[in-house]
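Pasting the structures in now, so scroll down.
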Structure 1
């Protein structure tokens with residue numbers, strides 16, 4: 001896909017210049033006549049890349065623990081504390097290991113494509129819809145600890161697979177450096193700094209560090225971009241499910257001695 005257009009769908013009223021350049025296989029923008037985002041308002045991505053279902057074990061095992069399922073939420077808390085606060089011991093399914101390695105090797109088959117296909121239908125199993133916020137770095141930040149989300153193995157596999165595919169797509173975006181190695185980043189900066197003086201236009205170096213940037217993501221803002229990524233790989237409801245997941249899940253924070261009460265149906 002390098003130096004060529006992806007497959008595009010031009011809706012009625014799409015910008016004729018973009019359409020012409022796409023048909024001719026060239027990029028017609030120049031520094032003196034820059035293109036604007038509005039020119040792509042009626043343009044949609046078409047299937048261009050294949051979704052990579054390969055999950056690299058090292059990425060999966062970067063988290064030490066998972067939750068076996070939504071019905072296993074009671075094991076995130078102290079059962080005696082539940083009895084003290086709510087008057088009874090909580091009951092649930094037999095306890096399973098929360099170790100991600102043991103969960104991974106205990107499965108007869110780990111089929112990432114099957115998981116992605118289920119998510120693309122929009123019918124997510126109830127037992128997958130849980131996320132536990134676990135505080136880390138508490139020794140250094142007692143009152144401002146960061147949290148990581150502990151999910152089921154299935155949702156962790158989905159997360160790793162989509163992150164890996166986004167990384168593959170980002171390689172085609174020259175303006176970002178998040179997917180570059182330290183050596184690759186250094187070579188790129190040197191190349192930009194040594195650009196010929198007679199080259200049309202100029203380079204501007206911008207270093208941006210967003211504070212808690214990801215906590216500002218919202219479904220309304222992120223989903224349109226994610227839908228384009230879905231179209232790019234020929235899928236539906238996979239990348240765009242990213243921000244929907246917490247909205248349909250039980251969200252818990254692990255405070256072992258302050259468990260929520262257990263309802264009759266088993267939900268917290």
Structure 2
């Protein structure tokens with residue numbers, strides 16, 4: 001799964017190849033596997049697959065304001081509209097997307113640019129579909145709209161390592177010595193996707209503990225946006241970090257630090273104790 005983080009590229013333009021019956025079985029098997037996987041805050045989710053057409057009652061075209069082209073199918077799920085549930089959704093949905101990447105399907109996190117009424121069934125109060133992803137096969141060339149979206153978000157640019165990862169006690173930047181496995185795990189966080197590429201995750205090293213914080217982007221998203229989209233981003237960050245820990249055979253546990261340091265412009269989220 002670590003290799004999937006390193007190789008995955010968000011895809012908005014798909015070729016016109018439809019998903020075969022075997023493809024659909026693979027996708028649905030992955031979704032079935034992850035319906036019992038818990039996030040850091042113990043939420044579980046049921047993700048659904050839907051063909052992107054209008055030829056049968058089970059299928060429906062999903063509007064994406066022209067951002068996506070020739071999408072054969074979508075996956076998505078429902079969560080409660082509160083921070084811990086959103087964090088867990090980001091964590092588990094990222095794992096699902098990485099599993100699809102391993103199977104050579106192309107995907108893209110879509111949080112703010114799809115018409116939710118086209119995807120959602122009747123939701124309970126305080127439920128939301130925070131993000132979906134197309135699933136298919138990448139086209140050889142990107143459309144002008146895709147190039148515009150990627151350039152606007154500076155999708156290929158990442159904040160420098162020492163801006164995001166620091167010592168918990170001194171707040172001094174960590175040395176990105178990549179011989180150290182923990183630094184490699186943190187670099188997997190840096191390579192993860194985030195809404196509009198804002199990269200709001202921050203992680204602080206405290207001996208054998210990593211404390212995750214969320215540095216919110218001012219005035220983003222707008223007040224009218226229906227949920228805390230950057231909570232998904234911190235879930236993605238935690239997911240990628242733990243993929244790294246698993247790659248290096250570290251055991252780890254989550255815990256909430258009731259006495260977490262207050263750090264300017266950072267909201268504490270969760271801590272991970274690493275067992276060496």
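What follows draws every value from the coordinates through simple rules; no lab data is involved. Note that this is a predicted model, so its numbers are computed, not measured. Cβ atoms are built from the backbone, for glycine too; each structure is taken alone.
For this structure, a couple of remarks:
- Here the criterion is mean projected area of the Cα convex hull in nm², and among 1, 2 the highest value is seen for 1.
- In this comparison of 1, 2, the computed figure 17.5 for Kirkwood radius over Cα pairs in Å, for residues 101-228 alone is attributed to 2.
- Value 28, calculated as relative contact order in percent (Cα under 8 Å, 6 or more apart), assigned to which of 1, 2: 1
- Highest-scoring label, criterion being distance in nm of label points 7 Å out along Cα→Cβ at positions 125 and 165, among 1, 2: 2
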